1. With helix-only ellipticity at 222 nm (-39500 (n - 2.57) for each DSSP H run of 4 or more, over all residues; to 500) derived from the coordinates and found to be -6000, which of 1, 2 does the value describe?
2. Can you spot which of 1, 2 the value 22.6 was calculated from, given it is mean count of other Cβ atoms within 10 Å over residues 215-222?
3. On distance in nm of label points 7 Å out along Cα→Cβ at positions 39 and 223, which of the structures labelled 1, 2 is highest?
4. Given a computed value of 93, 67, 41 for Cα extents along the principal axes in Å, which structure among 1, 2 does it belong to?
5. Given a value of 18 for relative contact order in percent (Cα under 8 Å, 6 or more apart), calculated from one of 1, 2, which structure does it belong to?
6. Have a look at 1, 2 and say which one yields 0.7 for distance in nm of label points 7 Å out along Cα→Cβ at positions 167 and 287, as calculated.
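No lab work stands behind these numbers, since they all come straight from the coordinates. In this text, all values refer to a predicted model and were calculated from it rather than measured experimentally. Cβ atoms are built from the backbone, for glycine too; each structure is taken alone.
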Structure 1
Amino acid sequence: MKMRAVVIDRVTPAAKAAVTLTDIPSAGPGQVLIKVLAFGLNHSEQILRHSEIMAPYIKRPVIPGIECVGVVEDPSDSRFHKGEMVTALMGGMGRNFDGSYAEYVAMPAHHVFGIRDLGLPLERIAAVPETWFTAFGSLFGCLKLTGGDTLLIRGATCALGYAALMIAHAVGARTIATTHKRGKLGLLKDADEAILDEGQLGEHLGDARVGKVLDLVGPLHLRDSLRLVAEGGIVCCSGILGGEFALDGFNPITDIRNGTYLTGFYSNYPRQGDIDAIFAFLERHHLTPPLGQAFTFERIREALIAQDQGGVDGKIVVTL
């Protein structure tokens, strides 16, 4: 039996991506075969297509895609049952083994999670897994966000930034959001304050330091972010939108101010309890996950081009 999928084995700009036929995988012991209904596009998949595909640790050829929403086709020896609505994310998906840019995906059962029906359209559900898991973990697990906090979101005009803004407002935190593109300041209308980020935010904030910083730009401006927090404040680095992956010459003694904290969120280890908490939060606060644009699988090349060109504000979702 064959299925449609995007398979890559070399650097693949969006215009070169193509849907091909390949074998439907089978679910071995400890695996779950999922019929994919929709999946979101992520920055890490863009990095894979543009360069990481040639790294020695990548299984080539590979089907990209680090998340999906679907129904169980074959539960194998897992706790799931056929037809159950699930999400799958991370754990090597789309790198160490084939991912979700396909009609079916075989996943390790420990990275498959049941999801509750919120009565939302499929594309809105598919906008949740990786984006909201990262936002949720960064804000609550790492930054310990509360309603009395002022949260600075650096690099806020991305799917993760929009989710973080929504979560922060739901708990009553004050938000300051940044973008490095003047033309995108209007997209941050939901923030209490929007700032053009040219690398030195201290010039904008002056002595008014903040308690919590969610840095989605990453090492490019991380030192500056660390200078912005008040004593007792926390910086959480959860993104690399700035294109730099490491901080050369980083000195924790001098670069982290006395009494302040630096942490990071790595989304490779989701648990069922995490997914349950996210969907319960959405339901409790009557939130609809933001969506940039949805494409059908037949138009996935257009979706990838839109991703590469930055032509969509928010989460891009592909439906099957």
Structure 2
Amino acid sequence: MTRREERERILVCSECGSTELIRDYEVGEIVCANCGYVISTSIFDQGPEWRAFDEEQRERRTRVGAPLTWTIHDKGLSTIIDWHDRDIYGRKLKPVEKAKVYRLRKWHRRSKVSGATERNLAYALSELTKVAYKLNLPKNVLETASVLYRRIVKQRLIRGRSIQGVAAASIYMACRQCNVVRTLEEVARAAHISKKEGGRNYRFLLRKLSIKVPPVDPKSYVSKFISQLSLSGDAEEIAMRILKRAIELRLTCGRGPAGIAAAATYIASLLTDERRTQGEIAKGAHVTEVTIRNRYKELIQRLNIRVEL
């Protein structure tokens, strides 16, 4: 309890002796709840002048420094010594003072990352940021991936595995959790590793961390493919209807979501007379033409779709 709260707590009404007081910070008064006598007219509201309706809004409106972030190894709580070599008045430092500041700056930089674990974490989080920037991922995905990587380091699952591989697996897992459409091949390419290594690390972390990752909805790929192929809105609507019917008939069970979505997009392009080749669609969907051809035959046969080739 603060000194101010202790002082206000011992206040009593001088008229009736009641300790039930009402503090009205809008008008700056302390009023007795029993008799209505105004005890004080000079209290001040020590809180901020803005309102916040949830915790996230309260943190965003705080004006006491940068917000906390999981994407930096020290969560953004560190300080820096700038490189201007000037004093508070803007005057250049003398050579002796400049050498002293140089030593302080060097040891300050070293003290921020002390130990192999922190060096590993700092390097890995920078790799996560690079991959997220290449894939144009939103901030919530990067924050989720950073929390996952910290959990991996805490459980010592990084041993024997490359930082790039674990970082790629964390990014892909975060994309799945945040419902952001990115294929494993895209993430692996951005991290400069093979798809095989990325998939192996992802399955290992999924097993060790016991995280429930929602399955990928094939519909989430359609908008991406339609945008890549510059197709119309009618084609997107038809592809969505095809996928909806395929899900109802359980034709998507055991099938890759990207392949099913690519086949639906191919059928929609034929039905709207905006023809695209299977090779063009396969290149954007990162699947083979054989996959699209097989899924295409299954859909037109089971859904009774007539396509003029």
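1. On the way: 1: -6000; 2: -17000.
The structure behind it is 1.
2. Numbers: 1: 22.6; 2: 18.5.
Label of the source structure: 1.
3. Numbers: 1: 3.9; 2: 5.7.
Across 1, 2, distance in nm of label points 7 Å out along Cα→Cβ at positions 39 and 223 peaks for 2.
4. 2
5. Computing relative contact order in percent (Cα under 8 Å, 6 or more apart) on every structure in 1, 2 gives 18 only for 1.
6. This figure was derived from 1.
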